[in-house]
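Each in structure tokens, the structures are laid out below.
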Structure I
Amino acid sequence: MAGGEGGGAIRLIVTHNTVLNGTISATGGNGAVPGGHGAGGSIWLTTKALSGVGSMDASAGAGGYGSGGGRIAVILTGAGADFSGFSGAMTAYGAGAGTVYRELPTDAAGQGELIVNNGGGLTDLNGGQALSYTFSRVTVTNAGVIAVSANGTLNLSGATIKPDPSAGTEGLRLTGGTLVMPAVCVVSNYFISIDAAGSTFNPATSVTIATNSMLYVNYPFTNTSTGGLTIQAGGLLSHAANGTTAQGEMYKIDLTVASLTVHAGGAVYVKGLGYLPGNGPGTSAGSSAGGSHGGLGAGGGPTYGAITNPVTIGSGGANNSGFGSAGGGAIKLTVNGAVTLNGSMSADGGIATGAGSGAGGSVWLTATELSGSAGASITANSGAGGAGGGGGHVAVILTQAGAGFSGYLGTITAYGGGGAGTVYRKTGDPSYGDLIVDNNGVAGTTLINTQMTDTDVRNVYIKNNGYLQLAMNRTLTVYGSWSNAVAPNAISGGTVVLAGAAPATVWGGNTWSNLVITNAGKVVYFETNKVQTITGTPTFDNYVTLRSSVDGVRWIISKTSAGGTQYVGKVSAKDSNATNDVFKTTGGSDLFHNYHWLFPASGTVVIMR
């Protein structure tokens with residue numbers, strides 16, 4: 001079928017007053033599928049005054065596929081004239097709204113009121129052309145959205161913006177253009193979305209996202225406002241929803257600001273905005289499997305992502321009968337100053353009503369320091385409901401010398417309904433941060449495999465049913481201590497290196513595949529009466545010292561081969577009970593109270609009871 005014709009153009013210059021009780025129409029022609037209806041045309045009226053109950057219409061035609069609305073401009077020139085005497089309609093509806101421009105005699109030429117009124121389509125002001133607009137008033141209603149594309153500028157620095165306060169669906173999209181706002185910019189009852197490279201939105205002093213308002217960051221963006229970003233109660237910083245595995249990771253928050261304040265009730269929120277159900281590298285074909293990311297989902301696919309600089313989105317849960325949930329999105333915030341968080345940052349998976357829940361996404365926060373109240377939270381937890389998904393990845397890095405986490409009273413978690421995700425916390429002083437595997441009492445596995453990166457950390461803390469596993473040929477390098485408050489963790493095929501020169505302590509019983517301690521002169525303390533089981537190869541050398549956390553009370557090391565001789569390098573030991581194998585060294589010293597150790601100085605097995 002043929003499409004409809006576009007609307008025509010009407011130019012009226014009325015030297016006196018205009019009374020409109022009928023219709024001025026430049027609508028597009030009607031079309032039919034598979035054609036499209038015609039776009040709206042143009043109406044331009046200049047008159048001293050306007051009154052009446054009629055209408056001006058530059059809407060697109062009906063039927064067929066959607067076309068855009070046209071343009072209406074009404075310019076009043078008579079002294080004291082306004083639009084109060086005209087009660088009729090001015091419409092430019094379409095798949096994307098057209099524009100209605102109304103100018104009063106008191107307005108500077110071309111700087112009157114812009115009205116965008118539509119059902120959710122996009123109104124592109126400049127269409128990629130080098131055009132600049134300045135308005136004194138902007139009204140957006142009925143889900144109207146104004147876009148500023150490449151080469152365009154929309155100057156609202158002196159404008160009053162009037163959205164529909166009950167909706168929150170009206171807004172401004174930057175698809176490569178520039179938005180000029182007041183130096184102290186308060187976004188209230190509408191959204192601003194950063195959608196493409198080249199977009200500019202830099203109020204001189206500060207940006208505040210107020211109640212029922214949103215800032216969407218869908219493309220890497222730097223805001224240079226000196227006072228930073230504030231999110232008030234009911235305000236939101238987010239990104240668009242992602243899609244399928246084939247589409248990849250389309251949307252993430254990647255935002256740089258001077259400082260960040262999130263009030264109680266405000267949120268950085270990308271919950272359920274990761275991969276759709278049944279999609280992502282950590283999804284599984286199982287009919288009721290949870291999605292994986294930092295932790296393994298129940299029956300899910302492989303883990304992936306980064307421990308220290310996470311940016312990946314979470315995988316969806318299995319989508320049996322459409323009841324699975326999406327994974328969490330991704331938040332990367334680079335804050336050149338301090339963060340005050342009394343609200344929440346959530347990259348949780350979505351809630352499933354059956355099948356599998358989505359995995360947690362990623363939160364990567366870098367700031368000089370962090371403070372916040374007890375009700376605050378930073379989370380990349382799996383979604384609830386259905387088969388448990390894996391937790392995601394959280395990294396919080398504080399860069400200021402002397403900064404710590406004591407001023408932040410909230411929580412930082414990556415809980416899984418399956419396995420826990422990873423939480424990485426780093427302060428400004430040490431070279432490495434701490435890795436925390438905490439699953440809030442739920443049994444599940446956190447697997448560091450070849451798809452998970454950045455495995456150099458300071459201290460390791462495993463607690464609340466966290467279960468850490470290293471895949472074959474993976475190495476976790478630990479420059480601090482190791483604390484395991486759960487049952488012995490299986491390091492199946494992987495290697496843990498206790499590195500660095502500083503003394504370290506190993507708390508709890510552990511099952512190591514390959515344990516490496518070779519830094520010259522390093523001292524490692526092991527918790528008393530806890531068993532360190534080694535299933536693979538222990539590599540102790542370079543005159544390291546292994547001893548108990550309490551002098552005179554033994555620690556236990558066990559080699560699963562039982563009854564043989566385990567050869568190690570130059571190592572000294574104290575208070576060690578070596579069950580099963582004899583540990584034979586090539587150097588070092590017997591520091592006493594050892595059992596089943598053989599040192600070259602004595603040439604005999606040391607058996608002390």
Structure II
Amino acid sequence: MIQITLPDGSRREFPGPVTVAEVAASIGPGLAKAALAGKIDGKVVDTSHRITVDAALAIVTAKDPEGLEVIRHSTAHLLAYAVKELFPDAQVTIGPVIENGFFYDFSYKRPFTPEDLAAIEKRMGELAAKDEPVVRRVLPRDEAVAYFKGIGEHYKAEIIASIPSNEDVSLYREGGFEDLCRGPHVPSTGKLKFFKLMKLAGAYWRGDHRNEMLQRVYGTAWATKDELQQYLTMLEEAEKRDHRKLGRELDLFHIDDHAPGVVFWHPRGWTVWQEVEQYMRRVYRDNGYQEVKGPQLLDKTLWEKTGHWDKYRENMFTTESEKRDYALKPMNCPGHILIFKQGIKSYRDLPLRYGEFGQCHRNEPTGGLHGIMRVRGFTQDDGHIFCTEDMILPECTAYTTLLQKVYKDFGFSSIIYKVATRPEKRIGSDESWDKAEHALMQSLRASGCEFEISPGDGAFYGPKIEYTLKDAIGRQWQCGTMQVDFSMPERLDAEYVGEDGARHRPVMLHRAIVGSLERFIGILIEQHAGALPSWLAPVQVAVLNITDSQADYAREVVKTLQNQGLRVDLDLRNEKITYKIREHSLQKLPYILVVGDKEKAAGAVAVRARGNQDLGAMSIEAFLQKIAADIANKL
């Protein structure tokens with residue numbers, strides 16, 4: 001007898017070996033129809049998988065995260081099937097699942113075209129409608145190599161040849177197409193209904209530029225029609241919000257090939273930067289941080305002590321002078337320890353909080369650069385807290401509360417919290433890890449935060465909290481961190497004198513709220529679709545005259561507003577007022593003030609708010625009160 005334990009704790013017995021599909025059918029026809037795979041003792045398998053010993057089994061459907069991955073994996077194979085039907089001379093290579101979808105790389109005599117993409121997607125739909133069974137078989141490695149060479153699939157044969165010779169490999173067939181794969185896959189192509197091919201790209205075989213350029217086809221697949229449509233709508237919205245596009249349109253910044261991965265800030269963009277930096281500087285000041293500034297260039301010996309020279313050197317920009325090796329700092333932490341070490345520190349000095357707008361450089365690969373979101377030169381709102389183990393809990397609790405307020409001020413209300421716990425390879429005693437992990441979790445509970453555990457994802461020197469923002473269209477951005485570090489104070493010999501008169505190692509808490517200012521400003525631009533709130537907007541008000549007779553009055557209005565600290569543009573061009581309003585509206589300004597003869601005579605302004613809202617005429621004083629309230633409330 002085979003005993004199967006289901007997720008609800010119930011058990012079913014079968015007289016002999018049984019497939020996942022048969023177990024699903026025994027539960028009910030609805031589940032049998034919905035089953036995409038099974039999960040046996042935590043491992044996802046095909047519905048055709050035969051269970052030969054007692055096991056715990058969960059039936060995987062499209063509602064499960066594992067089910068969605070099986071759908072996407074299987075749709076990648078459906079894509080390859082369709083390509084081979086339409087372009088028999090094409091060779092298939094690899095087709096993995098990626099975030100929100102999949103891709104497949106093909107070797108073909110010419111680049112695919114958008115028309116080809118449409119034809120491939122249509123053929124995929126036709127093949128899915130045939131509802132052909134997906135069947136698995138296993139071959140010895142050498143036999144599989146010979147098989148794929150025999151059908152002209154030389155890339156597949158090369159992949160299989162790299163597998164140890166004593167291993168078997170699994171193949172999956174649907175209709176006339178068979179592919180190498182570990183699986184699992186859906187039981188039949190009819191389960192694949194909601195997909196779309198997204199774009200074409202080039203990719204070198206095995207990622208090596210010396211190899212052939214392949215044709216990469218990207219696609220997305222979902223469990224339901226609604227989920228697919230929601231994703232496509234989100235992509236359309238994301239394209240409208242793309243910070244690179246808005247950066248050009250709003251004249252905020254540009255990236256230039258003369259300095260790849262480094263940002264050229266224009267006056268308006270630099271104004272936004274300064275508003276973010278000065279806001280964070282007030283956060284430092286009001287929460288007990290002492291602002292410091294460390295050097296850009298540090299000697300190789302320091303990076304050897306911290307371990308970066310051995311483990312991170314390829315990502316560091318290095319130079320040499322007078323036979324000494326140096327590196328541009330990729331992070332600020334070692335410099336802060338060197339500052340801490342100047343002079344004797346007492347337990348009475350702790351917690352000691354340092355903050356720095358530290359400029360860092362990391363040698364990111366060109367292909368990974370993305371606007372101002374991922375760059376080689378960036379500035380962090382970096383902070384480090386030197387404290388005792390007993391201080392970890394109160395410091396982390398206070399930090400989470402502070403971070404929540406900062407994110408709210410910038411327009412983010414949804415935060416995801418994760419605690420990354422000890423990895424297998426780590427330093428420090430289990431006792432200190434227990435204390436640090438407990439303190440991080442307790443700090444989130446004290447702040448009323450529900451959180452997830454990411455087992456084993458902590459750094460080798462300590463656990464951390466990851467704070468992830470969810471933006472206006474549902475995308476997630478991991479920005480803030482709170483990291484407990486037992487290692488670096490030890491490596492760089494940081495000490496304080498305890499109440500007992502003995503020397504002790506401080507615990508170092510690494511914390512960042514917005515992280516990279518460049519990346520955070522990019523996120524802000526996309527969150528607000530370029531329409532930054534009044535307090536952040538590079539230009540808060542534009543003053544427009546209707547005719548030349550109001551020019552002097554318009555100048556007086558501008559001067560009055562500027563005297564109140566507002567950022568104001570004056571437009572006295574000899575253009576129609578409707579044209580000028582439209583132009584400034586496209587710049588997404590919070591307010592446009594129009595002055596004609598009537599407003600001039602009354603000492604008033606006609607106010608238009610963002611979104612084409614006509615607020616009518618009001619006195620300058622009334623307008624100043626209105627925008628002051630917006631700024632105070634971070635609107």
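No lab work stands behind these numbers, since they all come straight from the coordinates. Here the structure is a predicted model, which is why all the values come from computation and not from measurement. Cβ atoms are built from the backbone, for glycine too; each structure is taken alone.
Key figures
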{"quantity": "Which of I, II yields -11000 [helix-only ellipticity at 222 nm (-39500 (n - 2.57) for each DSSP H run of 4 or more, over all residues; to 500), calculated]", "calculated": "II"}
{"quantity": "If FRET efficiency 1/(1 + (r/R0)^6) of positions 84 and 468 (r between Cβ atoms, R0 = 41 Å, to 0.05) is computed and equals 0.55, the structure in I, II", "calculated": "II"}
{"quantity": "Mean count of other Cβ atoms within 10 Å over residues 244-251 - highest-scoring structure of I, II", "calculated": "II"}
{"quantity": "Parent structure of the calculated result 19.2, given that Kirkwood radius over Cα pairs in Å, for residues 132-435 alone is the read-out and I, II the choices", "calculated": "I"}
{"quantity": "When percent of Cα pairs over 37 Å apart is computed for each of I, II, the largest belongs to", "calculated": "II"}
{"quantity": "Origin of the derived value 4.5 (distance in nm of label points 7 Å out along Cα→Cβ at positions 116 and 460; candidates I, II)", "calculated": "II"}
{"quantity": "Highest-scoring label, criterion being relative contact order in percent (Cα under 8 Å, 6 or more apart), among I, II", "calculated": "II"}
{"quantity": "Winner on mean count of other Cβ atoms within 10 Å over residues 140-147 once structures I, II are ranked, highest first", "calculated": "I"}
{"quantity": "Distance in nm of label points 7 Å out along Cα→Cβ at positions 492 and 524 derived as 2.2 - corresponding label from I, II", "calculated": "I"}
